[in-house]
Every structure is written in structure tokens, then in C-alpha cells.
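Each structure below is given as C-alpha cells.
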Structure 1
Amino acid sequence: MDCLLSEEVVAEIRRSLLDWYRRNRRDLPWRREKNPYKTWVSEIMLQQTRVDTVVPYFERFMEQFPTLEALAEAPEEQVLKAWEGLGYYSRARNLHAAVKEVVANYGGKVPDDLERISKLKGIGPYTAGAILSIAYDKKAPAVDGNVMRVFSRLFALTDDIAKVSTRKKMERLAETLIPDEAPGDFNQALMELGALICSPTSPQCLFCPVLSVCDAYRLGMEEELPRKKKAKPPTEEEVAILLITCGMHFLVEKRPDQGLLAGLWGLPTIGWSDQKEMESILEFCDQKQIPATKFMIKGQFEYIFSHRHWKVTVMTVETPDTGWEVPENWKWVTKETIGEITLANVYHKALQL
């Protein structure tokens with residue numbers, strides 16, 4: 001059953017939240033002008049990534065690709081290099097593809113209606129709502145994790161926020177609350193409240209601008225909400241990352257276009273199940289015709305992706321020269337030239353060992 005709100009509560013939430021936001025909002029580079037391209041890039045970068053991490057990436061990205069057209073014309077490798085370290089690289093690929101579509105089909109103007117913008121690659125309901133409200137002043141809901149947490153507490157909703165039905169319910173709530181004036185500011189106020197005050201643990205309720213109408217605080221439930229069914233833990237995999245060297249040179253491989261870390265460069269990586277790791281590595285070197293002369297374990301670490309948990313052994317494999325034929329999509333690099341390729345974070349960590 002949907003939450004019914006009185007006109008008085010709606011008016012109080014709008015007034016208090018907007019007043020609070022305009023006094024307390026953070027000075028973020030994408031907020032300094034109404035620009036649909038900048039709003040779009042920032043929202044894609046902010047998916048599953050903290051604001052303080054995104055700010056320097058956003059500023060560098062805008063220096064390299066100051067306009068939508070500049071990004072559309074850039075080669076994919078350059079775009080991925082600019083994204084290096086942010087992770088979730090499919091975000092960058094989808095953004096790049098969608099920007100090309102905007103240039104090709106919409107004359108370089110980001111669509112300002114829900115139907116067309118929602119068809120662009122990588123733009124879901126939240127991102128569409130954020131761009132439309134922030135850049136175009138449209139009354140569109142933008143319900144992200146922060147907003148779902150705020151609504152769960154504000155209206156004492158016990159629905160599982162992992163469910164699509166709960167998100168849709170909260171989008172209907174947002175539609176009721178968003179004012180005609182400054183819909184973008186209001187959506188950002190909800191997000192800002194979730195980020196700064198209504199935090200996942202230990203919410204700072206006494207500083208909350210809408211405390212007087214918060215049902216969870218009134219009922220003493222603020223620490224219990226929101227409710228979310230626990231996700232399955234990532235699948236554990238044991239892998240070996242190989243640093244195959246010859247003097248100051250070492251080998252990197254371009255990963256397949258599909259699957260984990262698709263299309264990025266990395267160090268040769270193998271997994272094993274029943275076999276012992278050394279047997280797997282010897283078999284791998286034999287299959288790839290790598291003239292290995294010496295093996296040495298350099299260290300171990302764990303790395304967690306969204307759905308996988310790698311338990312990594314890093315091993316150096318020495319070869320006598322660089323004259324042998326390396327496998328397809330492999331190449332020799334040095335410490336000086338590795339900066340020219342886009343290397344996934346897990347391999348940067350391996351190289352640090």
C-alpha cells in the first residue's frame with residue numbers, strides 16, 4: 001500500500017529540505033552550471049563510487065573531453081585510459097556509445113524527455129531522472145540508494161529496498177514531493193541529505209532539517225531502516241597473476257571483449273580448482289610456449305569485484321629473451337611504457353608487489 005502524504009507534510013518537506021540544501025550543499029564541479037553533458041558524466045561516475053573519489057576524475061575527464069562532441073570523437077582506448085582507476089569500466093563504454101548516439105541522432109543535444117533519454121545505453125530510471133531534473137528543470141524522480149534510505153526512514157517504510165516494486169513505490173512518492181519550482185535542487189537535496197545526514201549507520205538525526213516529520217525518528221526505528229535482503233556473497237576464485245619478465249620488460253595481455261574486465265589490459269591470469277597452483281602455471285606456460293627459466297612467488301592478496309572474490313598469488317616467471325613469439329593480444333611493456341595502456345586496478349595492485 002502506498003504512503004499517503006498530507007499537503008502540510010509535503011509543504012514542510014519541500015520548504016525545509018530546499019532551505020537546508022541551499023545553505024549546506026557541497027561545492028561540486030558538476031553543480032556549478034546547468035549542463036546536461038556534465039550532469040550525465042558526473043552521474044555515471046558516481047554510480048557505486050564515492051564523491052571524493054569522483055571529483056578529480058571528473059575534472060580531468062572534462063579537461064580531456066570538454067564537450068559531448070569531443071568525447072564522441074575520442075577513441076575508446078583514450079576514454080578507458082581517462083577512466084582508469086574508477087573501475088566498472090562498462091560504465092565508460094556505455095557512456096561513450098550513448099554520447100556517439102546523441103551526436104548521430106540528436107544533433108549533439110542530450111534528449112530532454114524521458115522516452116528518448118531512457119533509450120540511451122547505460123541510462124536507467126535514476127540517471128534519466130537526475131539529468132532531466134538537474135539540467136532541464138523537469139519534474140522527474142531520481143531515486144538512488146541515498147533517496148531510498150531517506151524515504152525508508154522519513155515515512156517508516158519497511159519494504160525491502162532491493163526489490164523493484166519498492167523502487168517504483170518510492171518513485172511515486174518522489175513524484176508527489178517534487179515541487180514545480182527547482183525540481184533539480186529538490187532531488188539533489190534528497191541525495192545530499194542521504195549522503196551527509198541520513199547516513200547508512202549512525203544517522204545524525206538531530207541535524208536533520210525534516211526531523212519534525214520523520215516517522216522513523218518518532219517511532220525509534222531510524223537505526224532499523226532501511227531494510228534490505230542480504231545479497232549473495234561474491235564467488236571465491238583462486239587465481240595466479242603472472243609477471244612474465246625479460247630484464248626490464250614484462251608481458252601484458254588484452255583481455256577478451258566479453259566478461260570480467262572486458263577489453264582492458266592485464267597481466268596473464270590463470271585460475272585453478274583441483275590442480276595445485278604450480279602444476280597449473282607449468283601447464284599454462286607449456287600451452288603458450290613460454291620459455292620459462294625461473295619461477296618465484298612474490299606475494300598474495302585478495303581482491304573483491306561485485307560478484308567475484310579473487311584470492312591472488314602473484315608469481316614472476318623469467319624468460320631468457322624477448323625474441324620468442326608471444327601469444328596473440330600480448331605485448332612487451334616496461335615500467336615507462338605501461339602508462340600508455342589502460343590497466344585494471346587488480347593488476348596495479350599485483351605490480352606493487
Structure 2
Amino acid sequence: MFSKVAAVAVLGTLGTSAYAQQPIVIKFSHVVAQDTPKGLAAEFFAKRAGELTKGKVKVEVYANSTLYKDKEEVEALQVGAVQMLAPSLAKFGPLGAKEFEVFDLPYIFDDYKDLHAVTQGKVGQELMAKLEPRGIKGLAFWDNGFKVFSANNPMKKPEDLKGKKFRIQSSKVLEEQMRTLGALPQALAFSEVYQALQTGVVDGQENPYSNIYTQKMHEVQSHITETNHGYLGYAVIVNKKFWDGLPADVRGQLEQAMKEATDYANSIAKKKNDEDKKAIIASGKTQVYVPTAAERLAFKKALVPVHKKMESRIGADIIKQVYDATGFDPSKL
């Protein structure tokens with residue numbers, strides 16, 4: 001029997017054959033709101049793709065899981081039901097590219113400068129290349145931001161998360177992160193988080209401010225602690241067969257559109273998170289707590305041991321490459 005995404009792929013192929021003279025359609029699916037950094041960058045790419053190709057390409061953006069949820073979207077890309085995605089970097093572990101889970105390690109990046117030394121350097125290129133045998137072409141890394149914890153209780157020290165149920169993305173690294181804090185990890189699709197928080201299925205979650213605000217999570221969480229403990233970013237990917245089959249001139253124009261969209265995405269990410277933090281505070285629904293340097297160090301010391309625990313899964317070599325690129329030395333904590 002066909003899966004849902006396979007059936008859609010067949011219909012999509014028939015549609016392309018029947019209308020060969022029509023613009024090339026790229027369905028770009030993602031799971032977050034349109035006014036997040038990723039949502040805005042997807043719309044920017046769609047606009048520039050149309051302009052640079054002079055209408056030869058039409059990018060249709062489907063935001064907020066309107067086409068596929070987290071667990072469905074990569075399969076949809078592989079079978080051709082959609083042509084482009086920007087999934088979070090945690091999604092590639094289940095595909096067998098476990099090295100991508102290095103991005104899930106807590107406190108492996110202190111800031112955007114550390115992060116970009118990896119995503120815009122040799123390590124990032126090598127990671128993208130690992131997707132090609134799986135029928136996926138990696139085009140770019142897009143930032144969202146650094147994650148904060150939210151819950152319905154104050155969180156000033158690691159022990160304050162103990163025994164609480166925290167929603168995470170499906171990631172073995174994030175499972176270990178939460179267990180290391182004594183919390184109970186609950187993997188849920190992004191589209192289900194608000195309701196799970198509202199109904200008490202989970203007690204808390206982790207996300208950058210932009211995701212918290214645009215999904216209204218702050219309306220059902222009374223406390224946020226700005227731990228900035230982990231990074232949430234995306235890899236913009238395409239179906240490799242589709243991409244390789246494009247006319248060379250069109251592919252070049254789309255590469256230029258993607259370069260511009262990436263510069264735009266990464267330039268607005270921090271600004272958008274800062275704006276949404278202010279909006280959350282202004283709402284009066286959630287108390288935002290910024291840890292002292294000593295409190296942040298306590299969280300860091302509690303969580304950095306996750307790096308060693310995950311070496312056998314992610315690979316000691318890739319973790320060391322990131323340390324070398326950023327200058328991080330866990331022995332100096």
C-alpha cells in the first residue's frame with residue numbers, strides 16, 4: 001500500500017508531466033509559523049526565486065505543518081511529494097546521519113560566532129555531504145536561535161527541572177540532556193506542543209523565544225529561564241534527483257536566491273528573538289528570568305557531561321572538530 005506521502009508524490013509527478021509548459025513548482029514545506037525567522041526566510045527565498053528566474057520557478061511555501069508534520073516531512077521530500085524543506089538539525093539522526101546531532105549537544109556553542117565557525121566552515125560542508133547518499137541535497141544552514149527553558153515553576157538551578165516532564169524534539173541527545181537534569185523527556189511534534197502544555201501533558205519545553213511567542217506557548221507557561229543552553233537551527237534541503245534535474249541556469253539562479261535568503265535568515269534571527277522576548281515580557285503572562293553568571297555556569301557544568309555520554313552515538317571525531325573550530329575546552333569548566 002502507498003503511504004500518504006508516496007500517493008501525493010505520484011499525483012505530483014502526473015501533474016508535472018501534464019503541464020510541462022508551466023513554471024517549475026517547488027513546494028517548500030515547514031512546521032513553524034510564517035512570522036518566525038525560518039518562515040520569513042522561506043517567503044524571502046520564494047520571492048527572490050521568482051524574480052531571479054523571471055517566473056520560470058514558482059515556490060509555494062506551506063507553513064505551520066499545513067502539509068506535513070515533523071515526522072512525515074523528510075519522507076515526503078525523499079519520495080518527491082515536496083521538493084524543499086528546512087527541518088531542524090535534530091531530524092537527521094533518524095536518517096542515519098547521526099553526526100548532525102552534534103548541534104543538539106548542550107552548551108557546545110556559546111554564541112553565534114562559535115556556531116558560524118562550524119556551519120559556515122569545513123565541518124558544515126562535510127555534514128551536508130553526508131545527506132547525498134540518502135537522496136537529499138543540503139543547500140544551507142539557517143539560524144533560529146538559542147533555546148530557553150519554560151515551565152510553570154521558577155528555574156534558577158538545574159535541580160529545579162528534576163521530575164518535570166519536558167517536551168523535546170525526537171533526539172537521543174536531547175533525551176540524554178533532560179535525563180541528566182533529572183527531568184522526563186517527552187518527544188512530541190512541534191504542532192502539538194501548545195496543547196500539551198495547556199492540558200498538562202507536559203510541564204515545560206525548550207525553544208528560542210521566536211518559537212515560544214509565535215506559538216503562544218508563553219500564554220500557558222508562567223516562567224522562562226534564559227539558559228541559552230542549546231542551539232536550534234535548520235538545514236535547507238531539497239530532493240537531490242529533482243535538484244540535479246533542473247536546467248543548469250535555473251539551478252544557478254536558485255543557488256543565488258538561496259544565498260540571499262540565507263544571509264537574510266541569519267541576519268534576522270537574533271533580532272526576531274530579541275523582539276519576541278520583549279513581547280513575551282510585555283504580555284505579562286510569563287516571568288522571564290536571566291540567570292547570573294554563576295547560575296549559568298551551574299547549568300553548563302551540569303549539562304556538558306552529555307557530550308562525553310553521546311560520543312559513541314555522534315562520533316568523538318565530529319565533536320572534536322567542533323571543539324577545534326570554536327575553541328571550546330570542556331576540561332576548563
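A few comments on the model shown:
- Parent structure of the calculated result 24.6, given that mean count of other Cβ atoms within 10 Å over residues 80-87 is the read-out and 1, 2 the choices: 2
- Each of 1, 2 could give mean count of other Cβ atoms within 10 Å over residues 216-223, but the derived value 19.4 comes from 2.
- For the structures shown (1, 2), relative contact order in percent (Cα under 8 Å, 6 or more apart) is largest in 2.
- At a computed 2, 8, 14, 15, 16, 15, 12, 8, 6, 4, 1, 0 (P(r) over Cα pairs in 5 Å bins from 0, in percent, for residues 184-311 alone), which of 1, 2: 2
- A value of -0.41, -0.95 for log10 I(q)/I(0) by the Debye sum over Cα atoms at q = 0.14, 0.21 Å⁻¹, for residues 32-111 alone, calculated from one of 1, 2, originates in structure 1.
- Which of 1, 2 yields 1.9 [distance in nm of label points 7 Å out along Cα→Cβ at positions 72 and 144, calculated]: 2
- Value 1.06, calculated as Rg/Rh (Cα atoms, Kirkwood Rh), assigned to which of 1, 2: 1
- Entry that produces 22.1 once mean count of other Cβ atoms within 10 Å over residues 24-31 is calculated, selected from 1, 2: 2
FYI, it's all coordinate maths here, none of it is from the lab. This structure is a prediction, so every number in the text was calculated from the model and none was measured. Cβ atoms are built from the backbone, for glycine too; each structure is taken alone.
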